[in-house]
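The next part holds the structures, each set out as structure tokens.
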Structure 1
């Protein structure tokens, strides 16, 4: 009886020791990457005991999104940090960084060069930072929302896999016109359409409708004009690496039809529609909780999302 008690005690001690060691294996390192005067601080997380683990670089969507997936004074879902923790626990290293628009001291430089292509430049610098890092066996880009297109446009010489996560399938003008029509009807959407036409042809709008000034204000016009050049459904055709396309059926910003169109444009891709997942990657059981999840980190990340990404990356890594 005494021997059995001692044996159980030893098992408990070993289990606790392994748990502690497991926690200590996870390392997070702060990394600052600079694009001229623009600062792009980020965090690399990985298991220091896992040999040649795959690396994910997460590419954020539109807005002033930080490395955790939050926007100051606007949203606090913490979804990027939650995905980081979930994948690192499965021995997939993860790098996440603050978007150039999330750092206040960057704003004076951002305003001087409002171009979609600067996001692509930033991501290319991030990739350059890790392309020769022997700790990692492969690099996978996860482009979320606007980041889906950004990830399509970078230099892919050192990228092994690509995941489009809630990525739009149309150029920005078509997407915005459709949203405005849904919310405001034909009269306003027709004005939006004419503004985009003028912007595409002249790269500026001479007289903006007062109701649309927040969308087409003067500083924003060059940025929108640079974004207009790209159609995600055309850009994804150029990618030759393994591709996973993901979308949630509770997404209010990017629709299942977008994922289906991207898959149609590149039929070699894998398409997965995740039940009850919304745009900030949370599981939503009640429609009333959809927008609430943007303001709180307490909603659970989709487990199907975590499992699907893990399976895709580990399958590609053999």
Structure 2
């Protein structure tokens, strides 16, 4: 059972956090009160401080509240109208409240037995996203036994998992026999995310196995250049197995022609993964959904809902058209 002091701390922190959520900095308020690590550590010593001694007395409610105020003061205010970042912005207050409730319940989310409500919620949301991507054919009154994907810790992790699925399709016995020695290569545009090279390194393919393909003046992959890169790789004795199409590059928000890439992947027998981390949320827009035309023909798609949908970080969905059972 929580002590009286703990309950008092809980009350003041919740009240202050709610006040910040409903009335964040704005106008002439600074977006951030920047301080160096040394200056920041010195400033925090006025309340709870950053030094964690082996033994220390319990802090008072006033000290904890002062510490909360300092954390707020020196943090980046992503809800400020002048906070301009290419990747994310303020979370929706309802999203924050959902985060609080999820943290308070503290379930694992791994199995239905441990998290009966949350696993159903996850399946429902993934099914909704799958319908938008064209992976799930139609709405149904019942949830699928196997949802079209999973939530994971960030877009890079989603791409890593997708490429592992692609490699598994190329070599179904890899989980038991290990890699068969094929010089695997994947293809991504020169404007694509560095997750491609990171994944190649982690999968044992090597960064040289992440082949960069030329882009046009907007930063979108040139399909003809992809065809040439595939031919060159095969001529060099390498084994193409996957293509990453980018739906919204980080720098210029360019969208690859997913229909053209799907045609190439179909004719070449390659897995098409769509990096929609940045631009995937355009699927919610009747005016912009055309940017992802062809995503329904891909094998997998990773999508960061914390970037345009107001979700708290991280909220990443990896969608898979035909999830392995």
Structure 3
């Protein structure tokens, strides 16, 4: 991520530019430069700050990560309105912050252009140490494309600060038509009979100076004329600091998918990872992890897997419905 200030008046307006470059290898590092879409600019935007008319907010234009909410331990971005567009962010109305953005594309990979309006209200104090955040996403009908339909989504999130620096987030989400992206743009051919409801509960806790972790639970119900499904996910990660820059990480996860009229697919996994890190705790980085994962899945999950995938009978584990992975992982944040 590179930034450049183009204009700055002492204590007044500022204009900055931001560019992020990335390399992406969907089929392996050996194919890194074989696809022209591998080299990307996931962020490239201008931002104007300290404008009196915006009351503490900023105006932006371009392609950017925008107010993303994720489950850290699974990299699950459950509320992610990022995209290519423009908007006013964090306009102050007392203690309330209002943001409006209009997007044309979620990313360069989106096949069809589609307008998406995003309205957000954050900073709504509802209890001691608690904040309510509300998001509304609207995708209007495209009159030039008769197969494209209008859609919308609602996102409600309560963020509660807990003891010793912990927090709890509870998100309730509902979308209809192309709004089933729940902040992003879903399939534009979806009509009003296609819906998605999701609940995400996550808690970060710090039990002692040496022990902290994160717990998650997800329930999602999809409904469509062609058939829907339910997805449930439970899991957690514990991190125990051993001193001298060493940690021990442990994870457990369970996922279950029940399509309408089909058998329930299940997978359970366990991971342990001795870790070197420059800082204690779940979020301390950089980290180098030696990890071992064991997983078991049922026959329905095996039959549903695409041929050649790890869970399929033609995958690396063959007809067996359990397997292990050993690897080395490096992670750093800037």
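Quick check: 1.5 is what I get for distance in nm of label points 7 Å out along Cα→Cβ at positions 136 and 296, calculated from one of 1, 2, 3. Which structure matches? Let's see the in-between values first.
Numbers: 1: 3.4; 2: 1.5; 3: 4.9.
This value belongs to structure 2.
Quick check: 21 is what I get for percent of Cα pairs over 36 Å apart, calculated from one of 1, 2, 3. Which structure matches?
Numbers: 1: 21; 2: 33; 3: 29.
For percent of Cα pairs over 36 Å apart, the value 21 is produced by structure 1.
Can you tell which of 1, 2, 3 yields 29, 15, 10 when semi-axes √(5λ) of the Cα gyration tensor in Å, for residues 160-247 alone is derived from it?
Values: 1: 29, 15, 10; 2: 23, 14, 10; 3: 37, 13, 11.
Going through each structure in turn, the value belongs to 1.
Every number here is computed from the coordinates shown, using simple stated rules; none is lab data. Quantities reported herein were computed from a predicted structural model and do not represent experimental measurements. Cβ atoms are built from the backbone, for glycine too; each structure is taken alone.
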